[in-house]
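Asker: Each structure below appears as structure tokens.
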Structure I
């Protein structure tokens, strides 16, 4: 990479890394916050969901801001929003103010991620520099989830909860400084298009992902699930009406026209689905009576393996096979690695489950890093934002499905409402059985991704010849 590309890659990775402070730390922050503000269980659940709902609502709007306003300006706007949201949380004296702050933080964090990924593709479009930049970027997520949960939990042991959002605000200031220092002004700027169609598309995505979380917690017939379905179809109807009423829409499915882009996005979603660590963390809590902090510490090897997978394995795979074959080979490796879960028994030591998680999480991050780099490389010049938005949407869908498909068995077997200390011997066997089934399901899901990528690439090659 050139020195300028190195500076931009550094700025992007640092900026995106700080956005994970919210998702990685909120689970630990919510309890002392709720106790201090006297919040009920229903309110706590709503507050936990707000950042992800807000982030999905604006995911397609964020995609157009970088290309239209300029990536530097967009990143500065969103970093300021991140600071404002953090300040509202730190100063909040009730659920309303804290909820608004969390929603702003969640939306701003996702917007920074979307814009930054588009800028990375624009700044390092191809060659070995592209590989180096995207494999470095791939390390950001596991590094953040290795460090930030421990940082948040550690600080809460010695300080009041309001210190955490204050640190979030400081992180937002650092992002603003880094963007001002290392990201150049864009020469070409375009007027922003209309916001209604991308907002409606985001509402469809948010309602769909929220429905997946709701059926996991409350079942298909719950009032919350019915509400999510109603919002989902209402947003689709409104989006369809908007398409019929106007020809100048900002949201378009044009980026999905290329068949290989569609296949890669399916791959991103399925790898995110198979590679989720959520159910492993739950199993550690309920099989081995760990606290959430203990479980976060226990999966450090899995996060460390993901760093190695994203940077080293992904980079070497691309150099040896190229993007297309590297993506398929690593996806196949993920499928094989999921079968290690079949070894889990009720009497298995915790280290065995952690080792299995380390193996498949390493493969998952290596695979998704290659797929992300490949799909972004197919973005048209000057239109990286929409591809970045669709990539983010695919990842969100996969993560949401992963918790439902692979997490439900562990959740139901553990009966989480009774607490980790009340798990009996029969439940231990059920949890172990659920983990073995998750390994088989994860393998099957990864193989579907591998087949999809393989067949699409072969059809594409045949059409060229």
Structure II
């Protein structure tokens, strides 16, 4: 089978699933599968098509065909597990969330979270502008304190949920809860971080609609998709721009001069011709996630070893501060670097900290096709059961806040260094502790508004 036919078959599967759910009126934009598929299509369809000539020239027809075939069957396997797992039954075994929602506790937590998040964000801004402290001169304790910018977004979602409780809406909480995500998006666009900017939009939209048991209309969904693509493109373009002063005024000028065509370049739909014209070397695409996947497939295990899942140990080791474990290793990083050094078009040093290799590149490094089956199976199981839990308790404010701060991670499982990056770089530090404390407070405190026992509406409501 021609290598490109596997990509077309992948497209047919995704489009067919979308059409089928729309036809049956079961399409839910807040189901994690759609953000997973969005990332999957960007990395393994759009990138595969736009870089095909380069890929065959560098890696050869055989490797490209093998990569594209894996893209196809890995997706089929993921969808099979996702749709066949008894998710409703499994979700019954998870703890029942507290129905009470203490608005008083949210107002008590939020100022601290907002102040902490702003301090962290400003530290990043100052460093990006070249006026902050030398990162090498910052103590381990100070660096740890500044590693929690996402708590600002957590506070915003908690307030947004508080402001949208049907029986006791709180306008002040709603206003602040909408303002914080908007500010968060702007701050992280300025910091050049596409992921944080996108999260700000996705979380706010999810919380706004699920708190009223609704789903966005098609015009709102299209607007959200366009806004997401725009902020991602602006963040990437600003991070890489050499033409504007690194200041607030420079950023405003950059936004005013931004060309919509750059959105296609940021999404890998078309090449960035400006970069090509100014480049003095032959352009390589191995730093795209699809290119990283090809590198891993071509290199591991023929030239370097698998990491056999060592990277997943970071889900535990990351939470032990270096002030207690100064020589803590980055599990899996050694094998990752060796693979790049053995298979890259360019010379890679031992301190190489290059780009993400994407989901399939990570699973190839983990253990090839066998690891791909195992990891994608667990991902599908976790996403499906989590989504079933959300639907089971869709009227509970705690669950609404949890899902708004969780479901977008389906995208991160596809585009990161490994499928668990989202957990140990952000979620485990910022979301889980806060929601854990709120679970305890809501379980034992009688104060605040509580969620009425509504029957969840159909997921197609509003579409």
Structure III
């Protein structure tokens, strides 16, 4: 039942991908298929709750089968025949010790983090009192608006039950298909990310660079450790990273399939956390610029509607079904200038990005070095990606500046507990920039030319 459940998630996501375009490669189909399948699953649960259909194994399986059918019917044999393995590439790179070593180390680390997630129970406070608790309640009672919301709560823990249903819904699904703990869903989500991240880098820098930098991204300390935890931070960071990278690939290649993938990942992101709205808005902003320049408005309108839709629905659900306060009350509604607050934020930025490598290893350090090194090639395509990433970082940091610390936790608490983990959103962006900037592509291109007599496959 567990295997069937996971396969249904992947097939529902692959169906969406095939409706977008049959041109996605095998790694992208499996990785994005699982990620989008989780989003589809959670959204179906929200729909079921709204129309009073019980959330159980039968209804979720039926929903996923219905989601998988359109792409499978329209694509027919193409869906499966397009799962092709390039034998030439495999035979070529298995002779490359560096590529082979990176792949084997990554596989071992996935095995290790999988064991950790399987043997360690859910211990994270936010999950025990929120996401996992909510997942258990949904699986047991068959609805999102369950008995956890019947008493009148005024505790700090109550807010953890009010997150959009991506995590809690898929945790409930894990229990429904027979898992003892929901951590497996996050581990598989992490593996799916690695497959897609590798594929995206290989399009620009080749397979050797993709293996090397995917491994470095993977072992970023906090990022890697959260692969075994039942929290929302890692999924949020994965959705954001792949969303922004897909957006860049669209601008670079002019292939609209990447814009649609970015849009779908924005959908998954706002279905994971409400503060992820800022990343969807950044994406919409860049799409607006594209539409103004290219006079193509349909793709931008669709992007805006789909990527923001879960945020709008969930906020209405909170207000009208759960009768909970909106998170909008936590923010100052007008612009202001507070030099002390800016200085405090700057202090923590220095700590997390530069001073303390225990959280994110060499990610930020190497990014700053690469940023300076690439000044030699001041005109390169990755400058656009850098602009997208910086806009996302500024928008996310601005959220914390605008928070009203008289009605929520102090800025110190928020920066230590929330912002630090929010930097997960930028780890994939940092490593993608490092891997695909001019210095890296030239270096790995020369290495591959030396080994194979060509720049890259």
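Nothing in this text is a laboratory measurement; each read-out follows from the coordinates by a stated rule. Predicted model, so just to flag it, every value in this text is computed and none were measured. Cβ atoms are built from the backbone, for glycine too; each structure is taken alone.
Asker: Quick check on the output: -20000 is helix-only ellipticity at 222 nm (-39500 (n - 2.57) for each DSSP H run of 4 or more, over all residues; to 500), derived from one of I, II, III. Which one produced it?
Answerer: Attributed to the structure labelled II.
Asker: Compute relative contact order in percent (Cα under 8 Å, 6 or more apart) for each of I, II, III and report the one that scores greatest.
Answerer: For this comparison of relative contact order in percent (Cα under 8 Å, 6 or more apart), the top structure is II.
Asker: As an exercise: distance in nm of label points 7 Å out along Cα→Cβ at positions 74 and 354, calculated from one structure in I, II, III, equals 4.1. Which structure is it?
Answerer: It was calculated from structure I.
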